[in-house]
Structure P
Amino acid sequence: MAATKVSTGVTLPSDYYLRNYYQANTAATKASRRKNYSTLELNYEDSRALRRASSRITHSNYAEDANVEGLANSVKAYVDTYNNTLTSASKNPDNRRYAKQLKDLSEKYKEDLSKIGISIEDDGSLNLNETYIKTVDAKEIGKLFSKESEFTKMAGTISKRMNQATRDTIYANMTGSGQTINIVL
């Protein structure tokens, strides 16, 4: 699905972007529904959503006249997706190395993240100051999330590798034990 283009006068809520990132399984966006999934299932859905988010967020308008509130909402959804992926990967022994790679990536861009109101928690998760980011220049946000950004390129690469490893594990489980897995391939 291509990125949704809207005029600069329209502000879409962060839930819109989150559902878009998790388009194949929107139930995985709700905390109350996530408890119904295994760690492996969540890791699959989260890594796929982060890969999609890392691609789609680059299509936003980061020009001087951009809708910063809309950008803030898309970044909030990205941060939520990142945090979901980090959490599920940290709980999956096969994917802890990818969780570490995501943490290392955030540490590498810590200064740039802080400039737009994103801090890094002790567990490696990202914390977005939703009030502050709305005061930041769109071009500054674009330094991390535009097509030229190494941050989103690397997050996309890490999530792609993680998703493939998780898919391989799911496939091995399905063919080896006849297990039922609750994901949409």
Structure Q
Amino acid sequence: MKNLTFTNWLPFAWQGIQLQIPADWNPGKITGEPNNGGVRLDDAQIVRLELEWKDARGDDRVEQIVDRYIEGLAKNAEKQKSKLKVERSAELNGLDLPQMQNVTFFNWQSNFIVYTLACYSPISDRLLFVRIMGRHDENLEEILPRILNSLIDTDPKGPQSWALYDMACTSPAGYQLESFE
């Protein structure tokens, strides 16, 4: 198994949600608005990270959403007649997200191994989901804590962080992104 390591890292921020990512990962898809959306980051071969956010409307229960997500994975695997292995009690050494609540970390394996973090952000009242993908012959243990521990969220009514490729900025409170392509 080969260790997946990177020397160059960059900030990525969208709609006030921030992560540190390998410089080789680029946006493949960006959708949504401040209260509901997602970003997919790819390397040259595969999808590497998916970030999703949803308005929680004051409901901070993450476990029920994770249960439904796993049920959906199982149904999809059954339809496709593929194998699925889910590890609900997965642990990640060094995971430290004091800003987040109801943090759940698990992984699942099918064609790829997918490490998933689900949590509630009280600062924005959003549910956040981060999925990091790897091949079965890759060891992601070195990069997982670096990416996941860099997760920061901001109050949507305050200044918002934005970072894409090698450009980073902060928009003033009340600024709304009208469109992007």
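Output the label of whichever structure in P, Q has the greatest value of mean projected area of the Cα convex hull in nm². Mind showing how you got there, number by number?
Details: P: 10.1; Q: 10.8.
When mean projected area of the Cα convex hull in nm² is computed for each of P, Q, structure Q gives the biggest number.
Where does the value -19000 come from, among P, Q, when helix-only ellipticity at 222 nm (-39500 (n - 2.57) for each DSSP H run of 4 or more, over all residues; to 500) is the thing being computed?
Working: P: -19000; Q: -4000.
It must be structure P, since only it matches.
Consider the structures P, Q: one of them gives 0.75 for FRET efficiency 1/(1 + (r/R0)^6) of positions 32 and 168 (r between Cβ atoms, R0 = 35 Å, to 0.05) as calculated from the coordinates. Say which. Numbers along the way, then the final one.
Working: P: 0.75; Q: 0.95.
The correct label is P.
FYI, it's all coordinate maths here, none of it is from the lab. The shown structure was predicted, so the numbers you read here are calculated from the model rather than taken from an experiment. Cβ atoms are built from the backbone, for glycine too; each structure is taken alone.
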